[in-house]
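Q: Structures follow.
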Structure P
Amino acid sequence: MRELERLQEGLGKSNMLLLKKTQQGLECIFLREGMAVDSFMVQQGILADALNKTGINGIVEGNNFARLKTDYSWFSLHVKSRALYMQLQQTQPQVFI
């Protein structure tokens, strides 16, 4: 999951995250001291939904940013497990009846 790796890299070199919904997906813009230091597009729906829940009005800063950064391994595990669950549900629907 390259998008999760990019997210982790961006969190390491910034102190604020802006989330902007676009036609292509969810744009993540990482800021440090008011300047954009990195950005990338999230196209995976599960990751985009999880990121939208971390901030307020598309802004992840302060305690929310610190929590996302320090608990990144749990966040990543949550996203990966949701993706696996969705994949299993599509390939083996009889198991989830």
Structure Q
Amino acid sequence: MDKNRMTAGEVRRFLQAERIEALDTRDPIAIRLAHGRWSALEPAIRDHPDDVIVDLNVATVGVKLAAEALGYTPQQVRKLIREHRLAAHKKGDQWHIPLKALL
């Protein structure tokens, strides 16, 4: 499987599997992080039918959703971007973080 491209359904199943695994552990931190990743990343593919291929380097989220997905603050995400530790590109004054960097 091409790791840069997945169907929208595969992305959803991956995120759902994380949620189920977190619930099975009954660890509140794991549950919170898995829910945060779902809440942050699912909107990026919400309008895509399950069989549509998603280029994970093209589909992006903003700093706020990336922070939620990673369990960091937006300031920490911006710091990671400035340090080139998190892939992102800027359009105007907004950072766009590819899903590939968050999965």
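Just so you know, all these numbers are worked out from the coordinates, no wet-lab data involved. Please read these numbers as outputs of a predicted model, since none were measured by experiment. Cβ atoms are built from the backbone, for glycine too; each structure is taken alone.
Q: Compute distance in nm of label points 7 Å out along Cα→Cβ at positions 42 and 74 for each of P, Q and report the one that scores greatest.
A: Of structures P, Q, the maximum of distance in nm of label points 7 Å out along Cα→Cβ at positions 42 and 74 occurs in Q.
Q: So mean count of other Cβ atoms within 10 Å over residues 26-33, computed for just one structure, reads 12.6; which one of P, Q is that?
A: Label of the originating structure: Q.
Q: For Cα Rg over 2.2 N^0.38 Å, the calculated result is 1.07, so let me know which of P, Q that is.
A: Q
Q: Then there is this: Consider the structures P, Q: one of them gives 23 for relative contact order in percent (Cα under 8 Å, 6 or more apart) as calculated from the coordinates. Say which.
A: Source structure: P.
Q: Suppose you compute distance in nm of label points 7 Å out along Cα→Cβ at positions 18 and 66 for every structure in P, Q: which one lands on 1.5?
A: Q
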